[in-house]
Structure P
Amino acid sequence: MDSRVSVIIPNYNGMEHLAECLGSLAEQSYTGFSITVVDNGSEDMSVDYIRKYFPSADVVELGRNYGFARAVNEGIKRALGNSRPEKILLLNNDVVCDRFFIENFLKGFDNAKVYSCACRMMNYYDRSVIDDCGISLNRYGHPFASGHGSRYEENKKYGAGITGCCAGAGMYKTEVFEKIGLFDEDFIAYYEDVDMALRIKLSGYECGFAGDAVCYHKRGGSYGKVRYYDTEMCSRNLIFLWIKNYTAGFIFRKFPLFVSGEIRRYYHLLKNQLLKEAFYSFGGLLRGIPGIPRMIKKRRVYSAAEKEICAKIF
């Protein structure tokens, strides 16, 4: 099948989600797509389930859990090797898609400068609440999900001014990966999509927003059985983001605020007796420090145009 879109789904022990996720893809109004599921060494019979009930899906077995970034990279390479789709759609296994999801998603690429696109991810359990409408960065360089937790009808600013798309349900032009490379596997999981978003922006391209492309996300479902994994990895990878992508001037100006903000955050966690969250978050920061030399080697030499782009992001 000659597919314009290749859907890449990383999976790790996610059989409980696959019926809804893959079932929603089977009911799409748009049919010009293929599916590749990349399995990170699941032990819950996920692979057998996919091959039995969704035999048209291509399955890549990695043998063990390498994390999100490696899984999607293997899926992208597989898709590009089998054919050359126009778009790559990354999708978490805990996402359920509206019937017109892919059809409406493609409408977000409304001009030549749009190289990635975000959709309207809603909370699976309360479908009037926004889960994610793209990646935004605050003035201190901290990523956050645009619109998260707000009511759809009450928040008309969702998707406005986003930096990039959440890779849990994000679409990219194939050229992105050919021009700037694949996801950075040092991130393993979490914020690898923020790193990609910044790389796309700094290369002079834009992220669109397809507000009519709707899906429903069971936030935390992909790694929900691994307690505090997201807490630890977000802290670790925040250091990677800062060192790899932010200009020296930004780091110099904002570092004292970063430190004071972290102190306030840990005070809040300890005050509210969230001891395990504080423990894993601090552990993530400590895990990030040894990776600083690797991130320094990956830093780009910023051109004047790129510095100007950075100034507009934050």
Structure Q
Amino acid sequence: MQPDPTTLLTPAMRGVIDRMVRAGHPPLYTLAPPMARKAYEAGAGVLEIPSRALARTEDFTLPARDGYAIPVRLVAPASAAPLPVLVYFHGGGFTIGSIATHDTLCRELAHLAGCAVLSVDYRLAPEHRFPTAQHDAWDALQGLAERAGSLGLDATRLAVGGDSAGGTLAAVCALLAREAGLPLALQLLFYPGCTAHQDTPSHQRFAEGFVLDAASIRWFFDQVQPDVLARADWRFAPLNADEVDGVAPAWIGLAECDPLVDEGVLYADKLRAAGVAVDLEIYRGVVHEFIKMGRAIPQARTAHADATRALAAALHIQGST
């Protein structure tokens, strides 16, 4: 008999989950996508650390291949010299989330690493199904690389990052960058989605009661790609990529009590087997989304520090916080 997985949770993490249960909000998967987005945005900042005031905040757009203007936000600390850039893709199952829901996180990464962060508001499902988000992510990365000089940024020091579905997009962009000859210093992946199906042991072990549950994942998958067979595309499931050799080094931060933890480990193993440098951290006793819970979960701040230390090193940033 398998031990109760809830015993793995830290007391603080258990307390957060208990408060979520007592709040009695309907699960996002029971709502229409527009309502789910509003509900997620309403709660996105509840457990986050205070938002950093940075010297530079700019909202503008970058062009997608179909003419759509992709909204982006650039945040950066003060600097006399052009700053390197992390292009960041928010999480949310390709269905919820936005620049606004991840603004505090992006500001913290920029502050700690001492770099600029460009947050990308890629289009969401079901209004825009797979592979629209992947196209928007890649088009935004290319657009930023081309415009970096005019924005006072250093295009020779460029990284990609994201959490959950955004981690998927960052991993995909790293593979596309390799094919296009666009040098990336790092792919920064917080608990990325890497598989096409919910078939690893962690999906079963943490199926209910750990913030991201099996029903939510099924709902997200159905919104973005209803065709189950089409989910095998490596752009949906990077673990299915034929070859990953030559991609940018990776920093991967996973939550121990997360349905996605096994696939994150498998992707780290795949990269290492191909000779890619990988720094893998598994944060014990915490769940999916923990990096946005820094007010209550100490591991969130630890993960911020670990990730930005790796980012600063990869981007050759001196004197980062």
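Each reported figure results from applying straightforward, stated rules to the coordinates on display, with no laboratory input. Keep in mind it's a predicted model, so treat the numbers as computed, not measured. Cβ atoms are built from the backbone, for glycine too; each structure is taken alone.
Starting from the value 24, 20, 12: which structure in P, Q was semi-axes √(5λ) of the Cα gyration tensor in Å, for residues 170-305 alone calculated from?
Derived from Q, not from the others.
Of structures P, Q, which gives 20.0 when Kirkwood radius over Cα pairs in Å is computed from the coordinates?
Corresponding structure: P.
Kindly point out which one of P, Q the value 0.90 was derived from, the read-out being FRET efficiency 1/(1 + (r/R0)^6) of positions 26 and 74 (r between Cβ atoms, R0 = 35 Å, to 0.05).
P
One of P, Q was used to compute helix-only ellipticity at 222 nm (-39500 (n - 2.57) for each DSSP H run of 4 or more, over all residues; to 500), and the answer was -11000. Which one was it?
Q
When distance in nm of label points 7 Å out along Cα→Cβ at positions 42 and 66 is computed for each of P, Q, which one produces 1.8?
It traces back to P.
Compute mean count of other Cβ atoms within 10 Å over residues 122-129 for each of P, Q and report the one that scores greatest.
Once mean count of other Cβ atoms within 10 Å over residues 122-129 is tallied for P, Q, the winner is Q.
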